[in-house]
Structure P
Amino acid sequence: MTAERNAPERESAGSIHLSRRTVLAAPAALMLPRFALAQKAKVQKGQVVVGFSSEPTVLNPLMPQLEVDQGVWFALFNPLWRVEPDGTLVPELAAEVPSLENGSISADGLSWTVKLRKGVKWHDGKDFTAEDVKYTIELINNPNFKANARQGHDLVRDITIVNPYELTWKMSKAYSPYLALLALTFIVPKHALASAADPNTAPFNSAPIGTGPFKWGKRVAGQGITVEANKDYFGDGPFVERVIFNYIPDTNNLYTQFKTGQIDYIGHRGIAPQFVKEASALHDRKVEKVRFSQVEGIALNLGKPIFQDKAVRRAMYAGINKKAIIGAVYYGLPVETESIVPRSSWAFNPDLPKHAYDLALGNKALDDAGWVRGSDGIRAKGGQRLEFTAATVSGVAQREQVLQLLQQDWSKLGIAMQIKTMPAAVIWADYYLKSQFDCLLISSSYSAGADPDMTRRFSSAAIPIQGGSGNNYYQYKNPEVDRLLAVAQASFKRAERKEAYQKIQALLREDLVVLPISQTQPVEGTKAKLVGYNSNPNVQCNTWNINTWRWTT
């Protein structure tokens, strides 16, 4: 699942801002500080050791993955355009970002033209062309391929190659979030995958070939991944000889290695809250609260009869002591929230009803709904006990502590909650994907990349266990939410979209399919002489611009 980053309240995560400089059909090199008109000889100096608490294992960027996998992809691959921390889209493999203004997207949003950068080479020396883009989209839509997500891509029709550096396609319906989704869709080489008997098991998947600033080196299972500088990279950098992604599962050990200098950058959940104060005082280290888009909360499976009673959901929410959780478990770092949309998004609704920790209110809601306490203090209704399991990923002490606090408070409401911890590889498999859970404590981003669209999470047509396509594992259904999601997707006008998303947030807050607790506030750190690091709330891993990282003397 995704993790979180909290940003100041400004237009950022979920904001797709196309400036005049970005969208006008000028030479791409004139638009990008990242890509110089005339490249000077590149000099690589030293290496960067990245420390992650989860192990990157998925090397094909189109397949199901965890956040840390994306961290490696940024080194190896490129999308057509990338998303900056402020939400601006900037060309990478494309020569320009399509828009209504430059005519590359038709007024009805159905016809798209994409012009590509010339002179880009794959790591094996082959030319990058429109064939690769066409193949990437078609592979994602291949029903026999294990794609991470087909949302948006499944709307693409009639891909036509105009010439090696230009292609067009039709959309089956207008879908404005597709710009943001393509910013996190890494292009793969047709010549390396199309010849494989099965792209799901192709040699490429263990020794990838990209266009990015670093080339594949090696992977040692259980330890990490090494990538080497691509000295022929078309863009800015790279400025180091190699990057080593080290897997250090124990967060205490991860921090110790950052403290002693064995790793240069501590990412993916970053520095554990209990170490932040000490880390901030370390010599020759830079430590900062990073901009992040994820929200931590309790996701409920509305397919379970207990949670179909709104009184139960309201009582549970009233029984969450957010201040205690944030203060005692997370050392005051996160901020309370009522929305699953991050504060940094232009779509964030600041006017949702404010939560109150009120056990009396929770008890009254259950009393009024007919949930009666038994001799053991646990409520029941119609022969069903108010009892369920709350699960979270094992090995994250803070998550377990949160559940323990919830367990204590909910017991005062006559709710029996059992705690279950599971390895990430288990919990995010069938247990989650096939809606086998009761409820989950998760930290997640609910948007479509940098766009606030949340159709894949909350549309009634996105429930996999009911035959839908998407990530609505909560089995949530609300016809008005469905209608508003469709309105927001079809419009390319921000004001219209913002109005729709703010109404959706109000409905989600009323329905409480997710009981929001806080917008997570990770803290990450680098050595002081490592420059170029810049947190980005629109990505899952802050190696998004690792091509620019370098050492200063």
Structure Q
Amino acid sequence: MNQWQRWVLGGALLTTSLLVAGCAQSPAAQAPEFELTVAHVNDHHSNLLPHQSTALQVEGKEYSIETGGFARVVTQINAIRAAQPNVLALHAGDAITGTLFYTVYNGAADAALMNEVCFDAFALGNHEFDNGDAGLKSFLDALAMTANCRTEVLAANVQPQVGKSPLTPKTRWDSFKPYAIFQLAGEKVGIIGLDIAIKTKNSSQPDASTRFADELATAKFYIAELQRQGIEKIGLLTHIQLQNDLRIAEQLPGVDFIVGGDSHTLMGDFADYGLPTVGPYPMQVTNLDGDPVCVAQAWQYSQVVGELRIAFNGDRVAACGGQAHVLVAENAPQAIKTLPQFTAVAENPAAKELLTGYQASLDELTETVVADVKARLCMKRMGPTTVPGCGIGRQSDAHAVVAKAFLASSPQADFALQNAGGVRADINAGPFTIADAYRLLPFANTLVEVQITGAELKQVLEQALSYALSDTGSDGGYPHGAGIRFDVDLQAKDGQRISQLQVRRGQGWQALDPAQTYTMITNSFLAGGADGWRLLSKLKADGRVQDTYINYAQSFVDWASKTKTIKRPTEHSTQSYRSLDE
């Protein structure tokens, strides 16, 4: 009898601080009537290759090892399926955008690797909409190309306009479903998909006519629909962040488990090894009926496969257990391989062969050096960096040079502004390639010129900060710029957090004139009012936004090629920064 069986026979209900190994056997308790295993990933963001140098600390020694990669994800999920009788393989969203694999292949590479797993269900995440409804349709078509694999795409609260969106040419459910029902060992399990509503609408690029309903209300509606069909074993496959998973679990009847994403949360006993864990795997809360709900996530970037194990007595959860597996290479040091949290697995041969083919087409881009970087330029979305080697206390150097490159591409512009979430990586010291530029700026954005008054600029910057601080927003909305500077006080009232706004004039600086019209260069994503920059959508509707049709990553390549040597910037748009904690 293994640990899981001993623990389930004990009939213990876990709190969020208990794990499987800590439960005692109780001979009088009944064995569970049904055991479900969920193998799951989330937020792989086109990270298909292994990570070459993940730092781990074991017994006072630091190791740099290879972790993850989608070929190992395939191996691990196959192993879980082989070892357990009732398994669902689930992906909780944000499969695409983030690396050159998406930039070049538009999701086809991700779809091909996902089909090697053959997930039972996949929930749409906010980044699935980064290329609009048409871009998502293309990705979903690629996901459905194989004849021997059917992945149910779930998005109960996503509402494209029927007859207008490429996703819904005839009916609302042409491209995805609100839920799927799976039969395992004579039991029916219902899975409902949810995407994060406000963030997807404001921080991605769905079609303007595509709507996103409230997550809690949607979950209540479809739980009731499943219950009317006699289905009482119900899970949510969500992309709404862990804090929201925990919140809605307590407000919902009938829900038994939640497998989520979006917050990139590592759960499990990893703190002693230098990894950013937030608590046990899984967590457990109580639903509106007073019954347990098992809640799990699996970190990010194809480095973890979660193995959530749920014991049912009747239709009620008897116990939650399992393990988040950090995937490491077979040649990892023995000190790491003996730890239960780290699972040494080989890359699946078929998946690896697929990846090799895709990688071959990227090699030319990877090898083309366009500039030399003198010192590492770190990326920090909001506030000064605290990372050694990055110039502790400096604002984000990566954002500063990106904004500088944008401004250089538009000589007629007065200043450039860029949202924090549009820059996705540090700029490492050494040769800088075209591939590095597309990793730095991986989205399908173009540069646009905006005619904006000083008063409107102040308003949109305040909107960006409000969004960055909102529970339903994202720090990806924080503004970074070139040719512009300002002070930030996060403790000030909403609408009064930005002060000392100035724009460059020649070699000097001039106070922003509320009545003057300026030319701002930014990206097409923000010009649609995304990431909280709402006023820009109105300016676009008024005809005050002109698209340059220059890809924003290509603009950085052009600037880097002319610059030849990229140095740490001598100035940042944020002059002073007062955080909420000061």
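Taken together, the values in this text are just the output of simple stated rules run on the coordinates, not laboratory data. Remember, predicted model here, so these are calculated numbers, not experimental data. Cβ atoms are built from the backbone, for glycine too; each structure is taken alone.
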(request) Work out which structure the value 22.5 belongs to, where mean count of other Cβ atoms within 10 Å over residues 111-118 was derived from one of P, Q. (result) Q
(request) Taking mean projected area of the Cα convex hull in nm², for residues 55-238 alone as the quantity of interest, name the structure among P, Q where it is greatest. (result) Q
(message) Tell me which structure, out of P, Q, gives 158 once volume of the Cα convex hull per residue in Å³ is calculated.
(response) Q
(request) Compare relative contact order in percent (Cα under 8 Å, 6 or more apart) across structures P, Q and report the one with the greatest value. (result) P
